[in-house]
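Taken together, the values in this text are just the output of simple stated rules run on the coordinates, not laboratory data. None of the values given here were measured: they were computed from a predicted structure. Cβ atoms are built from the backbone, for glycine too; each structure is taken alone.
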Structure P
């Protein structure tokens, strides 16, 4: 093993030790490595703690596992990097509600609304998000409705961060992507992976064309024999294209359409024959 590789590994071990003793106390080495890898890939300063380690219940593995999630600070950093972030409003809160959740009496604001402002093509645009406490709070355990200590003590602050995160996603979708912050995912469970791969790689059969109905409608709009003659030519081209495509039109359909056109043509011929002929002056 080269000295350069050994030096790199030693520096990484030292960084993991520093992070575990400061920003991520009690975290496992592998979890801290995930944080370092995330920050390195996104060109972020790991010492500013842009991401968090969130323990989440894995429904498939039936165990807790650490997941790296962006913090609200990372959303703010990415928005600021664009040069188009021009601030946000103060959080606006809904009425206070008192409920008993999981045997714990909790008092919290019903909702929080925050507006993020972005400069879009030289114009100041507002992006407003409204989030509800009951839809966002983290539970103390996976089998209880009681909130964890943070959401109980900081009911306003935690909800405000969730509302700001949503507003930042609305204003800066290309910077935030489809991620959620640690505050939004805290206490949530990882559901099973949904396989969206198509089960059959077959091309859907085209819907059958009702030629009878189509030509019946077109014939209803005809006012003279010239129109029926044009439709007859159109029908002949339709038959030819169907043959070329390998989907010939059934003979009974061919016969019905041709009879409809012929009957309409005969109708105009009778009208023309019955029409009075103007006398030619001597």
Structure Q
């Protein structure tokens, strides 16, 4: 059975425990934890923070759908927009790359503590002086180290592909999974990213069957090959009936997580409207 979750990355004006409680108030069964500032930036996320999160989860009864370790903006004192995915697991700077691997391991630790089945990870972009073929070597090595840590803890790792990143589409994600050859490596399938890249969403879901660790959902104006900007479902052009039918066809049983960080100025409205639009499919 598919259930709805909501990511705390829309609630960055609120402390993490309050974000969890607000998401529960809107009817969601699950929550995705932002593994970054201001919620769970792991170098400063301590035992007190963990207890406060666990208390909020126990109070609300929410399950954790995923720990989102795609970004680490807390690494910078004043992060520029271009640094969104940096330092990444493919960066040419060995020390920075290892920092990101260790950071992802801390996301795995949190996932284990709160009972999340997976963490998600974006590859980042190959920057100047780091061509894609070299970046792929770094990616393979980084993933093996992360998976060696995650597998004994029962946590899967979902690669989240995105246009313009090293892994930007279903073909590349599936090729990576085949290349790495680890059952615990899968795809955190962001439906909007697939649409922006130009993929047929039903086909994408069917091709990804058996590898989906989680699903991110948002609407896209223009639908297929539309502009990459996360919209509340119903305010864009994606066919959500087709998405949920395809997930049912492949036997996916897990959370579909609304990722609406573009509504940090009005997260409650976004959460409420998204739930009203999508509850009919669950």
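Assorted remarks:
- Given 0.5 for distance in nm of label points 7 Å out along Cα→Cβ at positions 76 and 164, calculated: source structure among P, Q: P
- Computed 0.65 for FRET efficiency 1/(1 + (r/R0)^6) of positions 140 and 228 (r between Cβ atoms, R0 = 30 Å, to 0.05) - originating structure among P, Q: Q
- Label whose coordinates, when distance in nm of label points 7 Å out along Cα→Cβ at positions 60 and 268 is calculated, return 6.6 (choices P, Q): P
- Each of P, Q could give volume of the Cα convex hull per residue in Å³, for residues 44-123 alone, but the derived value 178 comes from P.
- With distance in nm of label points 7 Å out along Cα→Cβ at positions 156 and 252 computed over the structures P, Q, the top value is the one for P, the highest of the group.
- Test item: relative contact order in percent (Cα under 8 Å, 6 or more apart) calculated as 20, pick one of P, Q: Q
- Computed 5, 17, 18, 13, 8, 8, 12, 10, 5, 2, 1, 0, 0 for P(r) over Cα pairs in 10 Å bins from 0, in percent - originating structure among P, Q: P
- Which entry (P, Q) yields the derived value 0.90 for FRET efficiency 1/(1 + (r/R0)^6) of positions 36 and 236 (r between Cβ atoms, R0 = 35 Å, to 0.05): Q
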